[in-house]
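Each structure below is given as structure tokens.
Read-outs throughout are calculated quantities, based only on the coordinates presented, and are distinct from any laboratory measurement. Keep in mind it's a predicted model, so treat the numbers as computed, not measured. Cβ atoms are built from the backbone, for glycine too; each structure is taken alone.
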Structure 1
Amino acid sequence: MSPGLHVVRAGALTTVQDEGRTGWAHLGVPRAGALDAPARRLANRLVGNAPDAAVLETTHTGCAVRLSGARSVTAVVGGAGCRVTLDGRPVAWGVPVRVPDGAVLEAGPAVHGLRAYLAFGGGLVPEPVLGSRSADLLSGLGPPVLRDGDVLPLGPARPCPAHGAVPWPGAPAELVLPLHPGPRDTWFTPAALRTLTTAAYRVSERSNRIGLRTEGPALRRSRDGELPSEGIVLGAVQVPPDGRPLVFLNDHPTTGGYPVVGVVAEAALAAAAQAVPGTPVRFVVARP
């Protein structure tokens with residue numbers, strides 16, 4: 001029997017994610033990939049995987065999986081802080097543990113942050129689509145969102161070096177997003193642009209892998225009408241008709257017709273992946 005993971009509890013939104021499928025935007029295919037890329041890379045390093053190996057990304061409620069077909073496998077749960085158990089017994093969060101055949105590894109609901117990452121020695125190896133094993137909520141490409149009873153294949157594990165305790169970034173108490181203005185900042189009044197970089201916003205509960213929605217003052221336009229659809233990049237801050245900034249994340253559409261007031265530096269988006277609803281958001285002008 002080939003080694004695999006049986007999904008015992010899928011959780012609210014658990015997906016397979018790797019580095020994503022870059023290079024297909026011209027065909028309308030989003031990037032996808034783990035929202036908290038540093039957490040995915042660190043989790044893979046701790047279990048001896050290549051940095052781009054596929055992992056599980058959970059959302060808020062965690063998940064539980066049972067190992068089958070392997071004597072044991074090294075696993076780690078990182079990203080959002082949560083209670084981790086092995087066959088119901090507490091084990092360490094953020095450090096590698098040995099999971100024997102038949103055992104159930106469970107990541108509980110997030111206590112700090114929003115998205116946990118479960119990495120397993122050998123990585124998850126569902127069939128790749130356009131060079132990636134990532135699930136994409138917008139296009140539907142890649143493995144579907146996990147359901148109870150699903151089975152995910154595991155690849156062959158590599159030797160796993162010993163690791164001591166490693167630092168994991170914490171969930172942000174305040175999300176600070178460096179903003180490069182444009183390309184459509186001229187579509188907004190000077191007062192609106194001042195509001196964007198001085199007002200207090202908060203993460204909306206309507207946020208998802210496509211975009212981080214905000215709650216706060218609306219931005220007023222300086223001109224009416226609509227743009228023809230144009231390209232959208234990761235981190236683009238689009239302003240829909242309600243005037244509240246929307247920061248596009250990995251599953252974002254590749255084109256859009258609402259004006260983009262600025263673009264958030266990609267390095268800041270990992271923190272956005274862990275910002276729970278209600279987290280204060282502050283946009284600041286990025287340094288050149």
Structure 2
Amino acid sequence: MTDKTMTVEAVIGRLESGMTLGIGGWGSRRKPMALVRALLRSEVTDLTVVSYGGPDVGLLAAAGRIRKLISPFTTLDTIPLEPHFRAARESGAFELTEVDEAMFMWGLHAAVNRLPFLPVRAGIGSDVMRVNPALRTVTSPYEDSETFVAMPALKLDAAFVHLNRADRLGNGQYLGPDPYFDDLFCEAADAAYVSCERIVETAELTKESAPQTLLVKRHSVAGVIETPNGAHFTSCAPDYERDEPFQKLYATTPYAEFAERFLAGDEAAYQSAVEAWHEEQK
């Protein structure tokens with residue numbers, strides 16, 4: 001068994017422009033933001049991003065790194081529509097494939113199982129076929145002859161997810177209320193990278209937690225990165241909740257101004273800048 005620990009810089013060094021990148025988490029919850037911030041410090045661009053979108057999409061869109069987005073939504077949860085995503089989309093900065101949440105999930109399942117597509121009822125009777133004219137339907141070969149949407153596999157070149165704990169071998173554990181399909185992102189990708197709040201010994205992963213919290217298995221992981229507070233400003237329950245004041249600042253600040261203050265340096269500089277901003281608010 002191999003020690004898979006890496007730095008964020010080493011992870012980004014494995015990416016290339018034009019890749020399809022899956023980003024785990026959900027909206028503004030447990031997003032691998034330290035990896036996204038590291039990606040913004042690189043020259044990697046022209047990405048196809050696959051995500052239950054949140055500020056990960058907003059930042060990459062504002063920075064002009066996205067060529068195509070595949071997503072059922074892009075939200076900050078307490079702020080319904082991600083404003084930087086909205087501005088980039090309204091300006092026509094990237095192509096968008098918007099699908100139903102269940103269609104998105106089955107697209108990941110198809111990729112995990114190395115299938116070209118999976119049939120799904122979600123989307124039937126809606127405008128999803130109209131806004132995505134490339135989608136096709138299939139008819140059941142059995143007596144029911146039911147028509148389904150043929151959801152294409154969401155094949156990923158790479159995936160980023162953030163979990164509460166991981167070991168050096170690539171086993172990842174979530175301790176919050178929801179897995180957010182992070183296991184599917186990892187298994188659908190050619191190379192998955194797990195950032196975590198803390199790297200622990202393997203035995204600790206099940207010492208006080210149920211086995212089902214071991215969401216991500218080492219066979220699907222290429223690298224593990226310890227990034228304390230690495231989901232900020234999104235939530236990473238139970239380690240910390242979403243930083244709502246900072247999220248409001250992000251949502252109401254022009255991207256260039258936000259980037260100049262908070263994204264000009266490395267991850268340590270970001271965390272220090274956030275701490276300094278909170279001190280100013282007292």
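Computing semi-axes √(5λ) of the Cα gyration tensor in Å across structures 1, 2 gives 30, 24, 17 for structure 2. Using distance in nm of label points 7 Å out along Cα→Cβ at positions 23 and 103 as the calculated read-out, with 3.9 as its value, let me know the right label among 1, 2. Checking each candidate, the match is 1. Can you tell which of 1, 2 yields -2000 when helix-only ellipticity at 222 nm (-39500 (n - 2.57) for each DSSP H run of 4 or more, over all residues; to 500) is derived from it? Structure 1 accounts for this read-out. Sorting 1, 2 by FRET efficiency 1/(1 + (r/R0)^6) of positions 7 and 143 (r between Cβ atoms, R0 = 41 Å, to 0.05) from high to low puts 1 first, with the largest value. Here distance in nm of label points 7 Å out along Cα→Cβ at positions 31 and 111 was derived from just one of the structures 1, 2, and that gives 1.8; the source is 2. Each of 1, 2 could give mean count of other Cβ atoms within 10 Å over residues 47-54, but the derived value 20.8 comes from 1.
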